[in-house]
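These are the structures in question, set out in turn.
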Structure I
Amino acid sequence: MTPTDSSIHEKFGTVLGMAPGNVPVYSCDYPSADPAEYPGRSSYRSELDGEYMGYKWQCVELARRWLYLNHGYVFDDVPMAYDIFRLRSVRVVKSGARLPLHAFHNGSPRHPQPGCLLIWNEGGEFHVTGHVAIVVEVLPDRVRIVEQNVGMHRWPAGQHWSRELPARTDAADGYWIQATLPGASILGWMLQTNDASHAVAHEPVDRRLFDIHAARLPQRGQHLTPWLDPRGDDEAAFVAAMGGHKLTEAVDDQYRYFRLSDTALDELRRATNELHAMFMHATQAVLNDDGLLARFNIPPVLWPRLRASWDKRRGQMITGRFDFSVSAQGVKVYEYNADSASCHMETGKVQARWAAHFGCTEGVCPGDDLFDSLVDAWRGAGVDGVLHILYDRDMEEAYHARYMKAAAEAAGLTCKMIRGLAGLDWNAAGEVVDADGQPIRWVWKTWAWETALDQLRAECDADDRAPPLLASDAPRAAAPRLA
């Protein structure tokens with residue numbers, strides 16, 4: 001074999017090598033993607049024969065594409081790669097028939113086989129997502145795999161695998177594969193087989209663990225003393241909105257809290273990831289169909305911009321909130337408040353302050369990591385200028401906006417806050433500017449899109465042409481509006 005330099009990152013979409021079955025493996029070096037070749041999000045969708053494979057050129061895309069090209073079946077769509085380990089069937093694309101799929105823990109006496117899926121847990125190098133690869137060769141001391149999104153260099157000539165992973169067999173004939181990347185761990189492998197010997201057993205969950213239980217703290221007058229810090233803009237706004245240092249009006253309820261099991265929390269995380277992916281696919285389907293889109297009563301004049309925003313800016317979503325019903329009957333979703341700020345400050349800051357002041361030491365606060373997650377989201381958002389945070393006259397929006405501003409500033413961004421559309425105007429170049437003349441290029445808002453759409457419907461009722469483009473140099477007589 002001719003060696004290659006593994007430090008070289010080939011351009012996005014470059015064929016790195018050919019996996020068994022003559023399946024190409026591509027570079028997933030996103031920073032090198034050519035905007036001319038990939039102008040929007042839809043151009044990153046990978047499809048074969050009308051069947052969705054995944055996003056180019058991620059690990060899940062290769063796994064699904066390899067199975068389809070070699071066996072004619074695919075596994076169901078998953079929010080994260082590690083979720084594949086929960087699947088128990090694959091679908092034959094041509095017939096729709098279901099075939100059994102079994103999971104085997106790392107260290108199982110049921111050894112991996114060429115063509116099986118190898119699944120990594122979330123963590124370390126695969127933080128949040130996990131990872132999946134195809135095993136192409138099993139040896140006593142190692143396995144050879146093909147994968148995408150790990151290593152962006154071309155394979156040596158004559159090589160048909162991406163990496164080798166060390167392996168060993170223990171005294172009980174258990175086969176162990178070592179995850180070599182920092183902090184990574186392997187869950188196990190998946191075999192399409194009718195033989196479930198040594199497979200991970202499906203253990204039913206005690207449904208009572210999904211019930212939410214209320215509890216009360218002893219009343220020692222904790223509610224009579226302040227527990228928030230009004231020196232912070234967000235906490236001062238929260239105190240003003242609530243009329244004091246409290247999360248609820250009734251004194252008795254200020255000592256009440258709710259408990260959720262770890263089992264229920266894990267299921268909520270899984271459901272959130274899975275449902276987010278489903279909502280994204282559903283939105284794509286609606287935007288692709290004028291008949292479906294018309295049923296949402298969005299002014300047709302906005303459709304081109306809506307589609308352009310979805311195609312080019314979908315990846316810039318910072319946060320969202322699912323509303324769930326959680327009980328012994330299971331987890332059920334009410335709605336998805338995508339890119340909404342509501343309840344974030346209560347979750348990420350206020351309830352922890354309440355627990356410390358009132359003396360609640362049971363369990364952990366589920367919002368402990370929220371602020372850091374928001375900071376990470378802003379760091380990865382690609383904002384390269386001033387971020388304008390728009391909020392309405394509602395006092396709740398005032399503290400939510402300030403909480404989000406703190407997260408964005410912690411990520412190194414410069415922020416300016418605008419209440420409603422106050423002070424917005426046009427400059428000579430036809431750009432929307434704030435009261436200081438700063439062009440507005442990056443916006444985050446607290447108010448719901450339905451609020452904006454109500455105004456836009458009224459403005460567009462008699463408007464049979466698109467609203468003027470922001471970049472146009474045509475003179476403006478009216479104040480800026482929402483589109």
Structure II
Amino acid sequence: MAQNYYADSDADGFGAGAAIPGFTCAPPPNTVTNNTDGCPADPLKQADGACGCGNIDTDTDGDATADCIDGCPADPLKVAAGACGCGSPETDTDSDGTADCIDGCPTDPLKIAPGVCGCAVADTDADNDGIADCNDDCPNTPGEIGFVCNDGNATTGNDVVGTNCVCVGQLIDCAGVPGGSGLPGTACQLGAESGTWSVACHCVVPRPDIAVQNVTAAPTVITPGETVTIDWSVSNIGTAPSTKTWTERIYAESSTGQNRTLLKQSAFSEAGMIGIGGSITRSDAVLIPTQFNVADVCRFVVELVPGAGLVELAGTTANNTGIQSTTWTITKLLALQLSATQVVEGSSTPISVTVLRSGSVAIAEVVSMSLTEAQRFSFPATVTILAGQAGKTFTVLALENGALEGPVQATMTVSATGYPSVQQGITVLDNEVPALGIANLPATRMEGDNFTFQITTTFAPTAPLQVFLTSSNNVRFPFLHR
């Protein structure tokens with residue numbers, strides 16, 4: 001009967017490869033009847049095992065892992081070197097994921113190195129100053145005792161951390177020296193004069209400080225051209241007595257402080273001193289200008305200009321000016337200014353007329369004109385004073401009428417809303433000359449006779465008229481009356 005045989009190349013009793021048919025009772029040489037040799041060239045192995053054909057699967061340490069793949073072939077407890085190496089167990093006592101062999105703190109699960117504070121003590125730096133709390137004298141204050149710091153106070157310097165772990169500096173004195181002696185309230189020197197440091201670190205030498213106060217005036221309505229008395233007090237609120245030598249300036253301004261206008265300036269000097277905290281009362285009369293255009297509602301202002309020898313505290317001159325707390329109203333008036341009050345009829349030279357207003361000039365004002373004997377003149381019926389201006393100028397001409405009538409008196413009247421009217425006389429001079437004549441004079445008379453006659457005129461005089469008579473022969477005609 002036919003039998004399949006397989007080559008046994010390594011003579012280990014196990015065959016491999018393709019079947020070899022045969023009809024012998026015994027296998028041919030170098031063959032066997034099985035086909036189970038996985039390593040046909042390795043007489044010691046029938047399967048490749050862990051190490052492969054040709055390599056012995058030796059397990060030196062008997063840990064069931066062949067030496068060829070055992071990282072620690074002599075260590076039955078390890079197949080890889082791990083963190084600690086063959087022969088050393090990978091023990092992690094504190095279960096922090098780091099083997100004891102490389103853990104600087106094998107029993108501290110929070111540390112693998114002692115750090116600054118050592119094992120079992122956290123390297124916490126609560127104040128973030130780079131010094132761990134375990135070594136920080138002031139764990140809650142940046143820096144340590146004696147370290148330079150910043151206390152956040154601009155008035156101190158040389159700031160350091162104190163024994164109480166608080167950042168504290170030395171007060172900077174008025175000379176700019178931290179911890180210096182020149183503090184507010186202490187003595188200082190200003191040139192050759194002695195003073196005291198103020199809170200603002202000014203070396204304050206005792207000085208007077210005069211203040212104008214309580215400016216008052218009785219009238220509530222004032223008319224241009226009126227004289228008004230103004231009262232005020234002068235107080236010394238400084239640190240030294242004051243002389244009484246200054247210049248007084250009196251102003252008027254609008255109730256809102258606009259258009260301040262000087263009314264009067266005069267020097268004042270009086271013997272004696274105004275003591276610290278003392279005061280004197282002052283008054284003066286001022287003439288309100290006839291042309292007053294500050295505002296409709298005004299107030300008085302008094303200013304003192306220190307004289308020689310009155311040296312005040314620096315920066316205190318603002319109170320040298322006092323302002324009336326109440327207000328007064330200026331009477332609104334119109335005024336006329338004429339270049340002449342007489343004009344010859346028919347003259348080409350007109351009268352120049354300026355109409356002025358008092359009070360505010362903030363808005364334009366329409367002024368109306370009228371003249372008696374209006375037919376004798378050429379003039380505008382209205383003129384407009386523009387905003388920002390106090391007056392308006394116009395002209396008046398006297399017209400020629402060709403009649404002998406003598407001087408004519410006329411009255412100009414100007415008026416505007418809110419103003420009382422004002423008048424001015426104008427005289428028109430007649431350019432026609434009156435003529436004299438002789439009436440009832442006899443043509444002939446005997447010598448030695450007396451005779452009478454009349455002197456006539458073409459215009460009746462308003463006062464006695466003296467007439468002078470002459471003759472071509474005064475010897476024959478000596479006039480008895482002239």
Structure III
Amino acid sequence: MLIRIRINDRAATVGVLRGLAPLLADIHGQREHLSLLRPQEQLDLLDRFAGVEQQRDAVSAMVRRLRSLDRRLDDLSGNERERVRRIALLRHEASEIATAGLQSDEETELLNQHRRLVNAQSLAIEAAEAVASLEDDSLGRALAAIRRIAEIDDTASPLSEMVEGAAEQAAEALRSLRLYADQVEIDPERLSEVEARIALLGDMKRRWGDTIAEVIAYGERAQAEADRLEQESADGDELSAEAEQLAGDLADAAADLSQRRKRAAVELTDAVSQECEDLRLPNARIEFHFDPVPRSAEERVLPIDEREIGFDQNGIDQVELLVSFNPESPPRPLQRVASGGETARLTLAIKAILGESDVVPLMVFDEIDVGLGGRSGGMIGERLARLGGRRQVLCITHLPQVAARAQDHITVSKTAPDGRTSVEVKMLSEAERIIELAEMLGGPTDANRASATDLLHAAVAT
């Protein structure tokens with residue numbers, strides 16, 4: 001099925017429509033009166049009547065923030081000793097690595113130095129022998145002989161050039177060898193220093209990485225983590241101060257919210273009691289019972305009026321609606337004393353009171369009379385009719401006693417003439433209203449039509 005949604009002649013989505021719906025209509029669904037048995041629903045209704053929903057939302061936001069701060073503080077305080085130990089270890093490791101003054105490429109150079117120092121005597125002997133061999137001047141004598149040959153045989157000239165080049169290279173090599181031989185020194189003290197440094201690098205690699213570069217990187221990470229942990233300790237002081245300030249603000253806001261609720265509870269119970277008289281519940285007594293939220297040993301409490309009070313996302317109040325429908329019985333929790341019909345009428349009374357102050361232009365009641373008999377249905381129909389005099393009321397019902405009270409009647413039916421289901425909505429004429437009410441009374445008999453006519457005439461008369 002293709003559904004097109006337009007708001008003010010502009011295309012809209014289901015999500016937008018769903019968001020606007022609470023501003024356009026107050027919808028009371030099937031068996032919703034049973035939700036009035038839940039304490040949370042009772043508190044919601046009281047807050048709605050008191051007009052403190054935004055204030056409660058603000059309190060809820062403060063509660064969430066405070067609990068988040070407390071969890072973070074618990075984590076910090078629970079790990080304080082471990083954090084101090086960890087910081088000390090990280091600082092020591094970072095300092096040890098920094099003091100070593102490591103270079104990522106120094107290990108290769110140290111190993112080369114170590115080989116030269118360990119073999120210094122052999123290197124000196126070999127270098128001296130190489131120098132002596134090159135100083136023999138055998139190439140010089142060979143070059144002189146080849147030049148004499150070339151003077152006689154031109155074909156030997158290339159040989160002269162080759163030997164001359166070799167002699168020059170040998171002379172260069174001799175100079176380099178002499179420099180090398182001069183640099184080779186037997187230095188046991190330097191050898192000890194190099195071996196100690198190599199041992200230090202090996203120890204650091206065993207502890208912190210496979211290479212010197214990894215050791216250096218670990219030192220940097222250790223320093224950064226130590227800084228972070230120390231900052232957490234500093235943050236803990238700030239978080240604690242913030243939590244204390246927030247707890248004080250929450251205590252003030254929750255106490256004010258509680259006072260507003262208690263004042264509104266008196267006004268609401270008086271108004272609902274009057275409504276109950278109109279709904280044939282003349283002996284109804286209604287009151288809201290307030291209890292403080294139970295304290296939790298694991299959670300913070302709020303200091304209010306020199307007392308320590310528990311709290312939850314709704315503030316500091318646990319509210320329960322107490323009612324009595326018999327003059328000799330004290331008010332008790334609603335779910336223990338009310339029948340289905342009494343609960344439905346009480347819900348309607350509260351809805352009617354809320355409807356007086358709400359700005360929502362449309363109230364929708366979807367089978368508020370489900371499960372009720374004709375007598376209770378008639379009472380509800382009367383009250384809905386009066387409520388409809390102040391705002392638009394749309395009621396979906398299968399009780400003729402309720403339907404007869406409406407100013408206009410609409411039938412909704414499904415048809416599938418060509419195999420495709422369609423929904424038809426039809427405004428009924430006066431004659432059609434009588435026929436439809438007769439059907440609701442049991443069928444299109446003359447007696448039922450007469451009863452339907454009487455219901456309509458009675459509704460007009462009242």
Requested in this report: Using helix-only ellipticity at 222 nm (-39500 (n - 2.57) for each DSSP H run of 4 or more, over all residues; to 500) as the calculated read-out, with 0 as its value, let me know the right label among I, II, III.
Outcome: II
Query - For 7 (relative contact order in percent (Cα under 8 Å, 6 or more apart), calculated) the corresponding structure among I, II, III - result: II
Report task. Kindly point out which one of I, II, III the value 65.7, 233 was derived from, the read-out being Rg and Dmax of the Cα atoms in Å. Result -> II
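Where a number appears in this text, it was derived from the coordinates with a stated rule and is not lab data. Owing to the predicted nature of the structure, the values given are computational and were not obtained by experimental measurement.
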